[in-house]
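J.: These are the structures, in structure tokens.
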Structure 1
Amino acid sequence: MGVRPWIDDFVGEPGPVHHFYHLIWAHALTGVLLAAVKLDLFTALEPGPMTADEVSGRCGTRPEWTEKLLIACTALGVVQCRDGRYQNTPFAARYLVRHQRAYQGDIITHLQRWERWQELDHCIRTGVRGPKEIRARAEMTRGETQEAHRTWIRAMHNIAMAGQADALVDALDLSGRHLLCDVGGGPGTYAVALCQRYPDLHAIVLDVPETEPIALEIIRSAGLEDRVHFQVGNYLRDDYGKEVDAILFSGVLHGEPPEACGRMLRTAYQSLVPGGLVAVQEILLNDEKPARFCRHCSVFT
């Protein structure tokens with residue numbers, strides 16, 4: 001994106017402390033991006049270059065603060081400014097405009113749970129979530145809980161649409177398979193992508209009832225209601241269907257203890273027809289332990 005973080009100017013010539021400042025200010029950069037996404041700033045900018053006042057009018061925000069946000073987004077490399085008029089960079093136009101296929105705004109919104117990171121030391125000491133996060137969850141209204149779940153499921157859709165679904169389809173050969181069960185399949189994005197690649201394939205997306213409306217939106221938007229079906233269930237208790245010849249575990253095993261993973265794999269074996277296939281797409285540490293994505297999330301799984 002051609003980003004030159006503002007912290008480069010703040011600390012002068014690169015030195016040993018340079019990387020440290022990048023780390024400790026990262027939350028502020030995320031906060032800027034989160035605010036812009038929640039205000040739908042990038043969608044407002046989609047028509048083309050406009051002044052801060054024009055953006056303010058489209059977003060319903062204060063003009064002086066809107067300009068500050070636009071300047072910060074310019075520093076992040078997601079907005080560009082020329083002659084006092086702002087517009088999206090190609091990156092923002094592709095990933096941060098709401099109706100775009102590869103939109104990533106939901107994953108940004110989902111990751112706003114600051115209290116979880118503030119209490120990581122507590123989690124590591126005790127093995128349980130911190131009191132601030134527990135209290136924040138307890139104080140959420142039913143509507144807020146439903147919206148948080150929707151954002152999470154849509155975030156999983158964002159990740160898939162950013163390229164992970166294409167990577168899975170290219171890596172997983174389901175030639176000759178007829179019925180797939182996507183266990184804990186969330187939005188159903190992977191099931192949809194696989195059915196689009198294999199015209200004779202049908203799929204079941206197994207997940208909790210709260211996820212069903214979101215998954216059905218995605219399935220219907222793909223025009224695959226006749227081939228991809230949502231099944232309400234609990235993957236720790238229920239079977240994975242009958243006459244299933246392929247089962248997908250995508251991003252679910254890492255969140256369960258070893259004994260539960262073993263139980264899920266046994267259930268898969270019992271549900272599959274002879275010659276059936278189990279595919280696992282997961283967040284895993286490499287042999288040397290550090291891994292790029294796991295350094296962020298594996299501490300909570």
Structure 2
Amino acid sequence: IKFFLEKNGKNTMLIGNIGVPPLERREEFTDDCVIVCEMSCHQLEYVKASPDIAVLLNIYPEHLDHYDGFEAYANAKLNIFRYQSEKDTLIIGEEVKQYANTKAKVVTAGFSCGDIGTKDGGIFIFDDFYPAEKIDTKLKGEHNLYNIAIAMYAAESAGCTACRCLEALPDFYGLEHRLEYVCTINGAEYINDSISTAPQTAIAALKAYPDTDTLIIGGMDRGISYDELSEFLNADTSVRNLIILPDSGKRAAEKVTNPLIQKIFADDMPKAVEEAKKVTKVRCILSPAAASYGFYKNFEERGKHFKQLVKGD
């Protein structure tokens with residue numbers, strides 16, 4: 001969103017749950033500045049105001065170790081639009097649209113459904129369809145086409161044009177730790193997806209790179225279900241090596257019964273990367289499907305450590 005705003009000539013700033021505390025930049029806030037703020041459930045928990053344009057795409061059962069059940073967790077996330085007025089806009093994922101009790105304009109986002117989203121290899125924003133040949137992006141996966149559609153509409157709502165957004169798209173290389181290409185070693189690619197803290201994001205990573213043969217999973221165990229991930233791995237998948245980190249990795253792998261997948265247990269990231277280099281022929285993805293806490297300060301530190309180990313820095 002911030003990239004599209006910049007490319008449309010807007011004065012903009014990205015803050016929040018991406019490593020930039022809002023209060024550190026507050027002296028730079030001006031009336032003409034469009035502020036893009038990513039907020040975690042913890043940051044949303046006590047807010048009493050909502051933005052002009054809010055984006056809420058999903059509510060996966062995360063952070064349940066902090067909340068008294070799923071509803072309490074969801075309630076914190078809903079604060080992102082709870083205080084919006086009829087002048088505001090809410091972009092909400094089709095899978096959670098039942099929560100959209102708001103005075104704001106509601107725009108639903110989906111895969112082949114909703115007001116905006118992706119279908120047939122392209123993206124749609126209401127009646128406008130942009131086919132694959134018009135979307136020049138370096139980002140992989142259907143979920144990223146979905147993200148592009150949402151970012152474009154959010155930018156349009158802030159005064160940008162879809163045409164300028166699409167013109168600028170080839171210059172966007174993605175963000176660190178989000179399906180980030182690290183390097184190629186002996187013909188095998190290494191991808192850093194340390195941002196992954198839920199099973200659904202690991203599945204999205206494998207869908208983006210369907211020929212991946214090695215997956216590294218595991219981290220802080222918050223008690224979430226890994227059934228969806230194990231079902232995906234037990235189906236027709238190219239994964240042949242599942243490298244399992246503590247604590248959650250072992251539980252996540254318990255129901256993986258695909259005989260074509262070998263399970264490799266690693267006590268820490270150095271051992272995981274060492275094993276990955278032994279067995280990977282096509283591609284290794286670190287997509288932990290778990291939080292980093294207890295092992296690293298945050299997912300950024302985890303991702304940087306992975307990259308250093310892969311490159312041998």
Structure 3
Amino acid sequence: MANLKTLAKTIGPGLIFASTAIGTSHLVLSTRAGAHYGMVVFWVIVGALIIKYPFYEYGPRYASATGYSLVKGYRDQGKWAVVLFMIVIGINMFAVVAAVGAVSAGLLSTTFGLSGIPIPVLMGSLLFITALILLIGRYAGLDYFVKLISAVLLVTVTTAFIAVLLKGPIEPINGFIKAPLFKGVGLTLMISLIGWMPNGMEASTMHSIWTIKKSQATGHKPNLKESLFDFNLGYLFTVLLALMFLVIGAFSAYGSGQLFDNGATKFSNQLLVILTENIGQWSYLFVAIAAFGTIYG
């Protein structure tokens with residue numbers, strides 16, 4: 001029982017990392033890669049996740065060893081390091097929040113029958129609710145909310161994944177020609193996939209901050225083993241969902257000759273149509289919730 005209590009006080013930052021990672025890189029890039037190039041992309045995704053692992057793992061390792069976030073480590077290097085980090089975070093913050101808010105609002109509008117509500121209103125409502133959760137609940141609220149989203153994602157994506165597996169891969173159309181993986185559009189997609197799988201490198205710093213905040217909220221200072229268990233749990237979650245989305249794309253669209261739209265909203269709508277045609281109308285709600293949860297989370 002004591003171990004379970006300790007585990008409950010430790011788990012959280014890793015799932016927040018997973019929640020921020022599981023987004024466009026998974027829903028759009030991983031699924032599109034599978035749909036356009038098949039399961040050969042498996043090795044590209046796994047390779048990117050293995051190579052980047054030590055960089056992300058350093059965040060919780062540093063926080064556990066020193067009791068400080070990586071921001072303190074940057075400060076120790078000099079003001080230039082902190083300024084550089086803040087510039088990177090500032091650029092990403094405005095660009096990513098705006099993009100994620102717009103796409104989430106678009107998905108709400110098109111997949112849940114809210115087309116009568118203007119996109120700016122939906123986007124503003126989502127951002128307001130998110131800000132309210134953070135202002136009122138602070139880290140504890142964020143921690144609880146992310147665990148809820150993670151549970152919903154696990155159920156919905158796994159349901160769609162199993163349904164696609166049971167259905168099996170589609171039959172390629174006559175005259176189907178495999179597109180070159182590392183030329184032209186394929187090369188661009190692979191670069192984007194490797195670059196964003198599973199997240200931007202600044203996530204390592206954010207993870208160290210979440211580790212400290214979790215410790216302050218619970219009063220429990222996790223040792224290195226506990227911190228790395230939490231991180232590995234979250235990282236495994238990102239790996240599994242990336243591969244699930246790859247299989248969903250490969251089994252439901254590879255060989256059909258159909259190309260997916262570059263935009264996340266239109267892409268999600270195309271995916272919804274393809275999956276409901278292949279595995280049944282019952283899957284619509286699961287895929288719609290999975291798509292929205294992936295982007296919003």
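Quick note: the coordinates plus some simple rules give every number you see, no bench work behind them. Just so you know, these numbers come straight off a predicted model, no measurement behind them. Cβ atoms are built from the backbone, for glycine too; each structure is taken alone.
J.: Of the structures labelled 1, 2, 3, one was used to calculate mean projected area of the Cα convex hull in nm², for residues 20-91 alone, giving 4.8. Name it.
T.: The read-out was computed on structure 1.
J.: For the read-out Cα extents along the principal axes in Å, for residues 68-211 alone, a value of 61, 41, 30 was computed from one structure; give its label from 1, 2, 3.
T.: 3
J.: Give the label, chosen from 1, 2, 3, of the structure having the highest value of relative contact order in percent (Cα under 8 Å, 6 or more apart).
T.: Comparing 1, 2, 3, the top value of relative contact order in percent (Cα under 8 Å, 6 or more apart) belongs to 3.
J.: Taking mean count of other Cβ atoms within 10 Å over residues 28-35 for each of 1, 2, 3, which is largest?
T.: When mean count of other Cβ atoms within 10 Å over residues 28-35 is calculated for 1, 2, 3, structure 3 comes out on top.
J.: Using helix-only ellipticity at 222 nm (-39500 (n - 2.57) for each DSSP H run of 4 or more, over all residues; to 500) as the calculated read-out, with -26500 as its value, let me know the right label among 1, 2, 3.
T.: 3
J.: Continuing with this model, one more query. Ranked by FRET efficiency 1/(1 + (r/R0)^6) of positions 52 and 164 (r between Cβ atoms, R0 = 25 Å, to 0.05), which of 1, 2, 3 sits at the highest value?
T.: 2
J.: For the read-out Rg and Dmax of the Cα atoms in Å, a value of 19.8, 63 was computed from one structure; give its label from 1, 2, 3.
T.: Working through the options, I get structure 3.
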